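Several structures are given next for inspection.
Derivation of every value follows stated rules applied to the coordinates shown; laboratory data play no part. What you are looking at is a predicted structure, and each value in this text was computed from that prediction instead of being measured. Cβ atoms are built from the backbone, for glycine too; each structure is taken alone.
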Structure I
Amino acid sequence: MSGPAVFLDRDGVVNTAFVRMGKPYPPASVSDVEIPADVAPALSRLKAAGYRLIVVTNQPDVALGRQQREVVEAINAALASRLPIDEFRVCYHADRDACGCRKPKAGLLLQAPLSDLAQSVMVGDRWRDIEAGRRARVAAAILIDRGYEEGCAVEPDVRVGSLGEAADWILARVAAKTRSSV
C-alpha cells in the first residue's frame with residue numbers, strides 16, 4: 001500500500017469544465033484545455049505535503065461515440081506535462097455499462113496501487129465524486145461548488161470555491177492532526 005492520496009476529478013477541478021445549460025462538459029480537444037491559475041500552486045503544495053495526486057475521471061463520451069479515447073489521453077498528457085499529477089485513472093464507460101469503475105462507484109479509487117484511504121481525500125465538483133469518495137471510505141470528500149443545476153444530493157465534508165481552497169482545507173486539517181498527536 002502506498003501513502004495518502006488526493007483523488008481529483010478532472011473536468012471542473014484540475015481543468016475548466018465548459019458549462020452548458022447548467023451542466024459541465026469536458027474540453028473537446030487539447031486546445032480547449034484551460035487550467036485555472038490556482039491549480040498548479042495548489043497541487044504543488046499537496047505534493048510537497050506528501051500526497052500522491054491521482055486524477056479519477058469519468059469520460060463516458062468515448063462509450064457514447066462523441067469523443068475518441070486518443071483525445072482523452074492527449075488531454076491527460078497535456079495536463080500531466082503542466083501539473084505534478086502522479087497518475088490518471090479513467091473510466092471510459094457510460095452509465096448503461098454498469099461497470100465498477102464509473103463514479104459514483106469507487107472502482108477508480110480502489111485500483112492498485114492502493115492508497116492509504118483512511119488518510120486520503122477526494123476532491124470533486126459533482127455529487128458522483130463525493131459519493132465515490134464515501135464508498136471508498138476516504139478521510140474526507142470535498143466539493144468544489146461550481147453551482148451546477150444538478151446540485152449535490154450527497155453532503156460533502158466541506159464545500160469550497162476552488163482547488164486552492166480545497167488544498168488550504170486539506171493542509172490545515174493535516175497540520176491540526178499533527179499538532180494534536182504531539
Structure II
Amino acid sequence: MDDEAEGWAGAARAALPAVEDLLRRREVAPRVRERLEMVKGVALGQPLEEVGRWSGRTGRTVQRWLRAFASGGSAAVADAPRHGRPVKADAVYVAALERAVDTPPPTLGLPFDVWTSPRLSAYLAETTGVRIAPGWVRALLARQRFRSGRPKHTLGHLQDPVARTACEEALQVVGEKGARGR
C-alpha cells in the first residue's frame with residue numbers, strides 16, 4: 001500500500017467505531033452500507049485487492065470510496081441527490097401510514113372495520129395533506145412488509161357451540177368416505 005492509501009486506511013481506523021455504529025442502523029441505504037463495509041474492511045487491515053474481491057468492486061473503486069471517506073467522513077460515501085420530482089411519500093408520510101394501518105378504523109371514528117387501499121389513501125390525504133394513489137399506497141405497504149388480503153368472515157361467533165360439537169361428532173362417526181360402509 002502506498003503512503004496515500006496508508007493515510008486513508010489510518011483515517012478509516014480512527015473512525016472505525018463510528019462506521020460500525022452506522023452499519024448497525026437499519027435505515028442505512030444498501031449502497032452506502034456497501035461503501036461503509038469497504039471502509040471497515042480496510043480499517044481492519046485487509047488489503048485493497050481483497051476488499052475489492054469480496055465487495056465485487058475494483059481496487060480503484062475501493063480507493064475512490066476510501067479517499068471520499070477520508071476527506072468527508074460518512075456523509076461523503078452517501079449517494080448524491082437524485083434528479084427528478086421529489087418524493088411525495090417521505091418518512092413522515094410512511095410513519096403516518098404505519099400508524100394508520102396499526103390502528104383499527106372504528107377507533108379513529110371511521111364507519112368501517114377494515115382498511116382498503118382507497119380508504120387508506122383518502123384518510124392519509126385528509127390527515128397529512130398528501131394525496132397518493134391507492135396503488136402506490138399498496139406499494140408502500142409492500143415495501144414496509146405489511147401483508148394484505150381479504151378479511152375472512154365466519155359465522156362461528158353466531159353458532160351454538162353444543163350443536164356444532166354434536167355435528168362434528170356425527171361427521172367423525174360417518175368418516176371421511178361418507179355413509180357408504182353402512
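Figure out for me which of the structures I, II the number -18000 belongs to, where helix-only ellipticity at 222 nm (-39500 (n - 2.57) for each DSSP H run of 4 or more, over all residues; to 500) was derived from the coordinates. Of the options listed, only II reproduces it. Here mean count of other Cβ atoms within 10 Å over residues 10-17 has been calculated and equals 23.0, so which of I, II was it run on? So the calculation was done on I. Which structure, out of I, II, was FRET efficiency 1/(1 + (r/R0)^6) of positions 106 and 170 (r between Cβ atoms, R0 = 30 Å, to 0.05) calculated from, if the result is 0.95? Derived from I, not from the others.
For the structures shown (I, II), mean projected area of the Cα convex hull in nm² is largest in II.
Of structures I, II, which gives 1.2 when distance in nm of label points 7 Å out along Cα→Cβ at positions 18 and 146 is computed from the coordinates? Computed on structure I. The maximum of FRET efficiency 1/(1 + (r/R0)^6) of positions 66 and 138 (r between Cβ atoms, R0 = 25 Å, to 0.05) over structures I, II, that is, the highest value, falls on I.
Tell me which of I, II gives 13 when you compute relative contact order in percent (Cα under 8 Å, 6 or more apart). This value belongs to structure II.
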